[in-house]
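*Asks:* Listed after this line are the structures, all set down as structure tokens.
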Structure P
Amino acid sequence: MVLWFSAANRDPEVFEAPHEFRIDRTPNEHLTFGWGIHFCLGAHLARAEIRTFFGEVLRRGIRFEVMGEPTRVQHNIFRGWTQLPVRVGKA
């Protein structure tokens with residue numbers, strides 16, 4: 001048996017269109033920061049940082065354009081990219 005942590009937030013019975021990135025998804029009871037006694041101590045700081053980042057991106061009119069294919073992390077616990085070529089410019 002293998003536990004795929006990366007599948008936790010992609011359950012179609014819990015999330016509408018689970019494989020799409022939707023910044024405005026509500027409710028969004030995802031498991032990114034763990035659950036119960038295993039909840040991440042830095043979750044509140046991480047959420048504040050990302051909220052500030054996206055707020056500034058919107059305020060400054062910054063646009064990110066994907067310029068190539070991402071290189072994914074090859075791991076059975078973590079999901080993510082090691083590379084994602086983007087162009088940063090004004091919207």
Structure Q
Amino acid sequence: MMYALEAINITKVYPNGIVANKNVSISVEIGKIHAIVGENGAGKTTLMRIFFGMEKPTSGEIKVFGKKVNLNSPKDAIALNIGMVHQHFMLV
């Protein structure tokens with residue numbers, strides 16, 4: 001099955017040693033609604049920021065429609081039709 005978005009073993013470790021995500025995998029099916037839920041500090045926002053190119057994962061890979069992609073900025077994500085609604089107001 002081809003997925004709209006796949007995250008495979010995404011890990012994000014910040015320079016101070018904080019592990020925000022560890023081996024996170026998710027497959028987003030085309031035409032389905034998905035939710036990522038969890039407690040505060042569980043790494044949800046970090047994962048979304050990775051999907052939107054605002055942060056780079058320490059390891060793992062992201063695929064869009066089966067093709068591995070490198071999201072170096074939100075501009076890259078937008079070019080692939082990936083958008084993000086931020087939890088907090090962000091000025092441009």
Structure R
Amino acid sequence: RSSSTQYNEGEKVEKGDLRPGDLMFFSGRGGGRSRVGHVAMVVDVNPDGSCVFIHASTSQGVVYQKFPDGGYYSKRYIGAKRIIPTDAKA
């Protein structure tokens with residue numbers, strides 16, 4: 001249920017291999033650079049390798065964000081995980 005617990009699940013995904021549905025993990029404000037404190041979901045991947053993710057912002061509610069953003073989220077990025085395998089059947 002927490003972002004740090006979610007980070008312990010799934011398979012690691014490199015930035016260049018992100019797909020819609022993958023979870024992206026970021027450090028929180030006070031937890032240090034390597035401690036997961038925030039999670040987002042990839043919704044779109046662009047041909048240039050950048051992506052758009054959706055997450056719940058403390059100040060703005062649910063928002064879409066481009067990554068890399070050259071700032072806040074780029075500096076706090078820890079990694080990404082794929083929870084649902086790509087070969088999973090509905």
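*Asks:* helix-only ellipticity at 222 nm (-39500 (n - 2.57) for each DSSP H run of 4 or more, over all residues; to 500) was computed and gave -1500; which structure, P, Q, R, did it come from? Please report the intermediate quantities before stating the final value.
*Replies:* Details: P: -6500; Q: -4000; R: -1500.
It traces back to R.
*Asks:* When relative contact order in percent (Cα under 8 Å, 6 or more apart) is calculated for each of the structures P, Q, R, which structure yields the highest value?
*Replies:* Working: P: 26; Q: 30; R: 34.
The structure with the largest value is R.
*Asks:* Determine which structure produced the value 13.8 for mean count of other Cβ atoms within 10 Å over residues 22-29, calculated from the coordinates; the candidates are P, Q, R.
*Replies:* On the way: P: 9.1; Q: 13.8; R: 18.5.
The structure behind it is Q.
Each reported figure results from applying straightforward, stated rules to the coordinates on display, with no laboratory input. Keep in mind the model is a prediction, meaning the values are calculated, not measured. Cβ atoms are built from the backbone, for glycine too; each structure is taken alone.
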